[in-house]
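A.B. asks: Listed below are the structures to be examined.
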Structure P
Amino acid sequence: MKGVILSICPSARLVDLTHDVAPQDVLGGALALESAVRFFPPASVHLAVVDPGVGTARRPLAIRIADRYLVGPDNGLLSLALGSDRWTAVSLTAPEYRLPEVSRTFHGRDIFAPAAAHLAAGVPMERLGPPLVDLVRLPLPPFRVEGDRIVGEILDADRFGNLLTSIPAARLDTLPGQGDTVLEVSGRVVRVVGSYDEGSEGIPAAVVGSTGRLEIFVKAASARDVMGTGRGTAIRVSRGE
């Protein structure tokens, strides 16, 4: 893919966001994109491939959102990065902006990389194919309020073993009570602290992470391994009196 991009746009500057997304983990890839795209400079082109539906009827996409582009499969991978901003999208069907031969198993190389390279070289997105408005949107697991608690779940684990939750930090201020904020997960009560360093070694704690959501960590260890839990596990957050 990098060879294709540089062959079409030799001036492109390539930055790897991550290669740690598990195979076929569309949600994990979508969360990685959501956390990163707004920190890249204007006119950046973000190419993402987590594509278990390669070779099927799923559509290849390019999306313009504000002053940047997203390129990848229409399976929800790009959708969390859209946020509430206005966007336009096209289906990548124009043959002149693909490789001459397109395989059924490597659209990253044959469709997505050429499209990203042409966008980086200044080709207007509208030349790449017809407009689309009905993108596949990946729903995030929800959180809800139950009495004096916020109930959510674990979304993912990062490479340090920290467990990202679906509960946004902004909702913590709505909890009743004046005491410490705690999180209940897998039979444990986990206190919410201000930084990783405030945790005790070997003991799970929670912190507001860089994504603006609560995350569970273990100082100098992996919360995923210590707690033996992961994606989909229910959590409850409350505050003492």
Structure Q
Amino acid sequence: MVVAKKVVKKTVKKVEKKEFEKLPSLKEMLEAGVHFGHSIKRRNPRMDEYVYATKSGVQIFDLVQTRAALSDACNYLVEVIAQGGQILLVGTKAQAAETIKTEADRLGVAYITTHWVGGLFTNWEQIKTRVDKLIEMKKAFDGGEYKKYTKKEQVLLKREMDRLERMYGGLVTLKGLPKVVFIVDPTREITAMREATARSIPVVAVVDSNGDPAGIARVIPANDDALKSVVMIVLSITAAVEKGLKLAKAKEAK
């Protein structure tokens, strides 16, 4: 705990930007284990600037920097979304999937929590036709249009719809390529990172001490393995998304 207390004492340069209002406190982040990185053996030197110390072979993040980075990321997302930009939330690891899906459904934004759809960004036009097919099938099913088919045909249609739902269900609100992507653990979601880079889509990501921050627009240095840590950060991010959506709606109403 001695080391942990030091984590919140390190000072950094004051940032002019206003702090995002819905952030966990340093104490809450400490209790959630946000400060725990990986073993020094797995360290990525590019993440060293965010590390305060090493304890028992484990890297410890500087929570003051982490909190400031989270605030900056949230403010950035508010700005992008308030201007009408769409966001895609990506988190396929168990620690992130449930919270991302729940929050994305609540806000009506796109998400991926099972596996990355290959070509989503680099072959968007083709992927969009499959998403549109899913939307049409769901509309037909809900409208009772499939009742005219035999029971066997209905079973086959339902099976196809369920397959498309598993693959593309989280993308039905995506009208085009997103303006920004939020990723939990870019090391795991390497294909998403590559496709975002290929299409010049900015990425906001939770990056652990074994990750590579290169090419990420907003790095949130934090523990991406502990459930409490991941959920805490995701909820701050979705609070920013919600604020951005409200501002965008207010602009449209004017």
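A.B. asks: Taking FRET efficiency 1/(1 + (r/R0)^6) of positions 82 and 202 (r between Cβ atoms, R0 = 35 Å, to 0.05) as the criterion, which structure among P, Q has the greatest value?
C.D. replies: Largest one: structure Q.
A.B. asks: Moving to a separate point now. Please compute relative contact order in percent (Cα under 8 Å, 6 or more apart) for structures P, Q and give me the label with the greatest value.
C.D. replies: When relative contact order in percent (Cα under 8 Å, 6 or more apart) is calculated for P, Q, structure Q comes out on top.
A.B. asks: Identify which of structures P, Q gives the largest calculated value of FRET efficiency 1/(1 + (r/R0)^6) of positions 42 and 130 (r between Cβ atoms, R0 = 30 Å, to 0.05).
C.D. replies: Structure P gives the largest value of FRET efficiency 1/(1 + (r/R0)^6) of positions 42 and 130 (r between Cβ atoms, R0 = 30 Å, to 0.05) among P, Q.
A.B. asks: On to the next question. Have a look at P, Q and say which one yields 1.5 for distance in nm of label points 7 Å out along Cα→Cβ at positions 50 and 226, as calculated.
C.D. replies: Q
A.B. asks: Okay, moving on. From which structure (P, Q) was mean count of other Cβ atoms within 10 Å over residues 122-129 calculated, if the value obtained is 15.6?
C.D. replies: P
A.B. asks: Tell me which structure, out of P, Q, gives 3.5 once distance in nm of label points 7 Å out along Cα→Cβ at positions 66 and 138 is calculated.
C.D. replies: Going through each structure in turn, the value belongs to Q.
A.B. asks: If helix-only ellipticity at 222 nm (-39500 (n - 2.57) for each DSSP H run of 4 or more, over all residues; to 500) comes out at -15500 when worked out from the coordinates, which of P, Q was used?
C.D. replies: Structure Q accounts for this read-out.
A.B. asks: While we're here: State the single structure among P, Q that was used to calculate log10 I(q)/I(0) by the Debye sum over Cα atoms at q = 0.13, 0.15, 0.17, 0.19 Å⁻¹, for residues 58-169 alone, giving -0.62, -0.74, -0.86, -0.97.
C.D. replies: P
A.B. asks: For structures P, Q, which has the highest computed value of distance in nm of label points 7 Å out along Cα→Cβ at positions 74 and 98?
C.D. replies: Structure Q comes out on top.
A short reminder: the numbers here are calculations on the coordinates, not readings from a lab. Model, not experiment: these values are computed from the prediction. Cβ atoms are built from the backbone, for glycine too; each structure is taken alone.
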